[in-house]
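What follows is a set of structures to go through.
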Structure 1
Amino acid sequence: MTGWRSSESVPDQTGKSYLVTGANSGLGYEAARALAGKGARVFLGCRNQAKGAEAMAKIREGAPGAALELLQMDLADLSSLRAASQQLTQRAERLDGLINNAGLMALPYSTTKDGFEMQIGTNHLGHFALTSLVLPLLVRTGGARVVTVSSLVHKFGNVVVDDLFFQRRRYDKWLAYGQSKLANLLFALELDRRLKAKNLDVLSLAAHPGYAATELQTKGPRLSGSSLGEWMMKSGNSLFAQTQERGALPELRALTDPGARAGEYYGPSGFMEVAGDAVLVAPAKRALDVELARALWERSVELTGEDFSGLL
């Protein structure tokens, strides 16, 4: 499979509409910029409205006619996601794709507004609920795609369905991150199975960026008050990471490549998938555990109260 080397590989998107979470910075910003540059209408799902507005202004510098709209949402607040989905339904007649992109990495222990451990609550449960809420619009559009962004760290993750919030286990920020990223892949693949079982014209795919230089790496050390940790992350980004533009290519390919198929997983082509062109890659064996995926799905419905409108 020929890899995608730049966002120029994204085909024309005129007439299509997309929602990208975490679009004010990092991979989400690059995905939104690339889609807008190819003619798509892009909803930037952002918690911070000021940063979202700044991101839109930057994108319009390179694409003055870009069709951009800000959608306020906080993935750590289910009520915010419900309000955002209502706004989206009112403002958009179609939704050709959702990129579940936003994420948090290796944070000190904290909880979401709904009492979930912050990393699984934001990275997985927030996106699970959002996907459920916008699924009717995706189905109505037809041929739409959901792309959920995971991480190389999913390979070291372990999802404990009956202790997602580390109430019985000692909290470890990296174990929590790995759990959330494995949950992302389990969700993407289970969503694919359920969509196919119901013969719905929506595709679920997944992607990971490899090691891309974004703000994600420095937020955890900053919140922990570790200047050394923040310096080490910045140094790693400058020495070893690929650019955030390159890091966004796998999710862009999963979303827009006409040849991409449901259930596929995209990442970098290079050594250990750290960097390189966007190509088809393989998830870790534990991400293919159907029973675990089903159990996580059922627990996620229970926790969020979102059941995909009875469609799945």
Structure 2
Amino acid sequence: MPVTTRPSLPSISFGLALPNYRPGATAEGIAAAAENCDRFGWDSVWTTDHLLIDRSAAGADYVQIFEALTSLAWIGAAHPRLRLGTSVLVVPMRNAVILAKEIATLDALSGGRVTMGVGVGWNLVEFANVGAGEMFTRRGRYLDETIALWRHLWSGSTEPFEGRFHSFRDYAFGPLPAQGAALPILVGGRAEAALTRAGALADGYQASSGSPAQLAERAPVVIAAAAKAGRPAPTLSARVRVSFGEGPTSGYVVRGTPELMLAEIDAFTAVGVSQFVVDFVETDPERHAALFERFHRKVASARVGARP
């Protein structure tokens, strides 16, 4: 039986970090995970991003990874109800104008279902591997400009754009995203620069591998940056790994009994989190499905009006 919803607590939307990465990732596994997400009424699916990671221990999860935007296009066509998000796309490794076109196309074709989670990246070797090594020390400034460039093009403006990395005057851009310049952008990262960027330039902040206590320290920085910029308070999202028993031994994990998991989710909502993106750290379709259904019936259904 599903756990009864506690009416005194705010609801939270649940999204799924698709198993498009880690050794063992397959098209079948991604498709099965998205099918369960849709069948049980979850809100969204999210892809993880890397391109040409090094062979260090830090990159071990990303040696097998399906490209983030292509995977969303494939899943979005099969599941027209689900929102499509990146968690998060490493923008400075890529051409910002090409990204603007790809994202606008995906949003137009999907009927306005895209949320762009973006970040600056952390792996210098990967930047060098894709020919963007010189951008590594300037990646924060590049992301700032990219967000402004996207908003400019997605608005339908034909005015010149003048930036440090991009400058164009004679251009045409179409199709526009179905959501226009309001297409949601979330910023990920733990550094103060990322928190400030989320508040000053983006629509939301997505924490990953962080506890409620850590997010409670970061959220005021995000909110203060938004207030200083005269912007609305951004939404707060948490991406977390989940384990009912033995699982990841490093980093933050929501683990234990359903009651303990619910307590952790409540702690996130107390900080202001309105979206919970779950990563089950599993690529096998059958094992992933079992974890998903268990979490949904014992935990998620107590916090949202999703299907039991």
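The table below lists the values:
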item	result
Value 11.7, calculated as Kirkwood radius over Cα pairs in Å, for residues 77-124 alone, assigned to which of 1, 2	2
Top of 1, 2 by mean count of other Cβ atoms within 10 Å over residues 45-52, largest first	2
Answer label among 1, 2 for the case where mean count of other Cβ atoms within 10 Å over residues 109-116, calculated from the coordinates, equals 14.2	1
Structure responsible for 17.8, 52, with Rg and Dmax of the Cα atoms in Å calculated and labels 1, 2 on offer	1
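Where a number appears in this text, it was derived from the coordinates with a stated rule and is not lab data. Since this is a predicted model, take the numbers as computed values, not measurements. Cβ atoms are built from the backbone, for glycine too; each structure is taken alone.
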